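Each in structure tokens, the structures are laid out below.
None of the figures in this text is laboratory data; all of them are computed from the coordinates on show. Not measured: the values here are computed from a predicted model. Cβ atoms are built from the backbone, for glycine too; each structure is taken alone.
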Structure P
Amino acid sequence: MGKNITQKILESHLVSGAMAAGNEIAIRVDQTLTQDATGTMAYLQFEAMGVPKVKTKLSVSYVDHNTLQYGGFENADDHRFLQTVAAKHGIYFSRPGNGICHQVHLERFGVPGQTMLGSDSHTPTCGGLGMMAIGAGGLDVAVAMGGGPFNLTYPKVVLVKLKGKLKPWVSAKDVILELLRRMTVKGGVGKVIEYGGEGVKSLSVPERATITNMGAELGATTSLFPSDDVTKEFLKAQKRDKDWKELVADEDAKYDEIIEIDLNKLEPMIAKPHSPDAVCKVSELEGMKVDQVCIGSCTNSSYRDLMVVAEIFRKGGHKVNPNVSMTISPGSKQVLEMISLNKGLASMIEAGARILEATCGPCIGNGQSPPSKGVSLRTFNRNFEGRSGTKDAQVYLCSPEVAAAAAIYGVIMDPRKLGKYPKIAMPKSYLIDDSMIIPPAKDPAKVEILRGPNIKALPVAQKIQPVIGGATLIKLGDNITTDHITPAGTWLKYRSNVPKYSESVFSAIDAQFHEKAKTAGGGFVIAGENYGQGSSREHAALCPMYLGIKGIIAKSFARIHKDNLVNFGILPLTFSNSADYDAVDQSDKLEINDLAKQLEAGDSLIIKNVTKGKEIKVKHGFSPRQIDIILAGGLLNFTKG
């Protein structure tokens, strides 16, 4: 029987476990990636393991989130720590201004057929190169840097069969928005999304990367394109043709599910507030007034994306509407230099766009918050409520083409009405300048790791007790994101300071939550479907652990967050009967007796609702390894033995 791309990569990297759906397997990790908001904690965890040098083929530390060194010393101190720890432990360091980790890694480091683990949920961007790139918590990445394998549930593989070719003014962003419309934000959980069909050949690597990047919003383990002649040409243009290898699915490869998308029939799409799967056609919203347009993020900040926007303005002689604030965030220094040299940057500046750093910026709430109740069109990947920094903003997700049209006319408009579509040729040769990527020190012994006062000691969970009890501290609904749990924006500078960052837990829902949790000595959280969707930030588990949270009982969990909870010794449990969710009230006291015996007896647990005198049946779904991690008090304790 033929094999698909997912099977080929997993089989060649398999360390343990049987390759069958639902089984836990362990795979060897070739590369790792961190960014500064998650990297500080990941490297503190790596240091705690006592490994002198990373054991991966390549590890890169990027600074792309907290580049605005505002309001104090914290961000600058973290960057200094990251640079020195990278130098000492064999890690490449990408300086602030070099670009967004996913865009830079795609350009300079991604390798078809290899595996990568990244402490950012949009790590699957490099799937556009045929690389199995998986987002995970920082502790999982630290273990991988130390030479440990990555454990995951063997996924189902979904083939998205692309037919035809995109019409003018329809882009790769519309492909993934259409898939989100069909599958929803939890439709990819436990799955790898693999792209095939004749339509694949018409998509460039940056277009493929847009699609795999936003596959994270499906909840998928990762997304993959073949490595073919298109991939070869991209790597050749990046002067990395030696990294290319062909990697395609066998003709008789089998899949668990097949979804067909006819590219010829796609229209410009848009995601409405406040979820990436609230998708409709742009034509359905025409005429809606727009206050802000932001183009960039790791989803849509490539050379191609920004040159399309530049040419729309230049050829039409257009200006940014006087009632619209428009920003451009290039994805990398390479992109910024190239659009500067060919005057694309000048075209956008002349039109009235504001040019930001080559960083994440507004996508994570660092700057450019919309006005009160403002409508913001963004080429980003997430539009969760409040993520932009403005609680009542209405954030829409769209392609660069749709965003440019709105910036020109001040309203949402179908870009097909702009006339002739600008054709952007892919560069035969990209501008290569890696001077802002610093290699590790040749003599690590001479490197002193510099720690500022914002870098606090690493909190470590205690070994779990036989009886766990506590109050229900908060009861939540469906689709609670990691932004709800530990927000980004101005809080990001405290990522290496867990005592301070823990004050942010659920702050947008209950500003006094952290005080309640500390006063109560911890307790439980009750939630609905898809708890923990969004970012890979392990702080959404680490900070609750610091506050004494013992368990999260939900209807279902997002993959990365459930793994993070296990890694930090918090019990992620699912209701056996969703009706039991309604029977638990905030302040109810819950208790789990003989935890170790219950975990080892099977998948079911009994929780006593002491307040109501009732029992609640829940499931854990843990592998034997995960049970050992929970009982040890988390992955760090488990790894250190």
Structure Q
Amino acid sequence: MERTIITMLREASQKYQDRAYTTKKFDGKWIACSFKETEDITNKIAASFLKGNFKVEDKVAILSEGSSEWVNIELAVIKARGVSVPLSIKLTESEIAFRVNHSEATMIAVSHNTIEKVVNAYAEFDHKVILIYLDKKDNRIKDIAKKMSWKKDVDYYIFDDLVSAGEKVLAKDKDIVENSINDINENDVINICYTSGTTGNPKGIMLSHLNYWANSHDAVKLFELPDASFETLIVLPVDHSFAHTVGIYTAFLRGITLHFVDSGKTNASIIRNFPINLKEVNPIFMMTVPSISGSFMKKMKQGIQKKGGIIEKIFNNGLEAAIIRNGDGFNKPKGFIRVKTFFPYFIANILIFKKLREVFGSRIKYCVGGGALLEAKQQHFFGAIGVPVFQGYGLTEAAPIISSNSPKSYKFGTSGRVAPSIECKIMLDDGTEAKVNQRGEIVIKGDNVMKGYFKNEKASNEVLKDGWLYTGDLGYYDEDGFLVVTGRAKALLISKEGEKYSPEEVEEIMFNNVDIINQLLVFNDHKPSTTALVTLQEENVKALLKAKGVKDSKEAYDLIINTLKSYEDKATMIPTMWHPARFALIEKPFSEDDGLVNSTMKLVRYKTIEFYKDRIDLLYDNPEENRKVNLEIIEKLFF
């Protein structure tokens, strides 16, 4: 039996039949598409493609928020032996054009929320691209078609029309899709997924049926997922490799129901509707990224602080007790410590933690974090209140799961156990394998490893060597066999003498110990000292200034800088040369609008460094002027 996504879909359609596979909200109601319906609809769309001018390995880009239609278009493309190109809805018009041109996509599927952006990008396309409208025919597509002089079923298609046309094709040629599927090979490329470009220009990652088949089966084994009982709310963009694999494909293996957050009339609606949909859907588990879970943690803490008094005291005592009781998750304290911490934890759990958990609904078991390293303080916090967020590690090049913590085995501050089918080594610069607790580059081998970068043999050869994927990430195995990821090799701090260190290690310990930090970038590029760009948690700063009775900006400056350095007694394992000596306070958060964070809210380091080059130069060349700018920002924000 071929190990393909289509095999997985067909087995799911037979096993789970009328169980809801995907759902979306339309006109105030949740509309479900079952596993059986998905098989039927995708056959019809594939038939439409095959009867037209669609050729083997034709590329179809998809730029839309998550929906049943998104999933159905991709699966239909795969059945027709094409290649889907998932795109982030947060891309700029030029970024869309680059990916469409580079991938040679002949079609692009869009929603009512993304069509304007794509139409504006059309002038930059270097070849003809047919548009597929994933929504019902409406005035928006009519007006655009008129403006662009498009002809229906020539320059653009409506999703429902593709389904209807395919039904007619199958009535005349019932084997057209079956014949296409029979020619599928497990090593065929089915996705070209573009990197987010956090360290340079995006590359198109070629992933095959086998890549996803292997990674989906690993996900089931890592988490021991039960059969036909789990439901999840998909808040992550489905072009994100984590949601793509663990959501769309792994669902086939265990009959998982995927509810997509209501995108409303604008993409901004996703953020507004998320908490509403959480209560409506009442998921059993969720996929998240640090920015989302961090926002939940921040709002929960702020809500408790506003109540103040006995409630805040019970919460703080209970949280501290629960964190002590949990230990690192793998090694938990016993005996007297558990007895001593039981009562404050018990009271907080009954009176406060239970209510905090209700934010996620009444059925939530756990969340799984991906996209970026999850600070240990988040792991400890959510573990304490009873909704653990399990940190995982992966790369799109690995389809993407490499390791993860899970309910059966977890350790805070680590990225968990390596997936069952993957070989993972830690390699030193001299080509030897590292020992326990010795840091080196993470290198993996397995059926999940990509085929390479599309039209970029040089970049492929740099990371794929003798079947091994050199991830470019640094990490080590700890004494308990957990993988600890410490950062990107290419984003290293480099001292004047050429010594190197991971900025993420410094950033994480600062995040975990300094609660006035909102965002942080630690920097050293062959300089005599390390510095940092910081955006502040304004509410926490205001509370600090009030508690200390600070009245003017100069006094506030000294307090803020000293607070930023207060982590140092907890950073004894990090050489002092990597502790930031100076700070540039940044007035507004690093944002997607400025291109400084990507679609998963991960900091794009090189762009942020370029964007704030003048501030970084001040840190080194004119510290007094930097202090003056910092004072002005403090004055503006807090006085």
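Some notes on this structure:
- Structure from which 6.1 was derived, distance in nm of label points 7 Å out along Cα→Cβ at positions 182 and 518, options P, Q: Q
- Which entry (P, Q) yields the derived value 17.9 for mean count of other Cβ atoms within 10 Å over residues 54-61: Q
- Label whose coordinates, when relative contact order in percent (Cα under 8 Å, 6 or more apart) is calculated, return 14 (choices P, Q): P
- In this comparison of P, Q, the computed figure 15.4 for mean count of other Cβ atoms within 10 Å over residues 222-229 is attributed to Q.
- Origin of the value -8000, where helix-only ellipticity at 222 nm (-39500 (n - 2.57) for each DSSP H run of 4 or more, over all residues; to 500) was derived from one of P, Q: P
- Winner on mean projected area of the Cα convex hull in nm² once structures P, Q are ranked, highest first: Q
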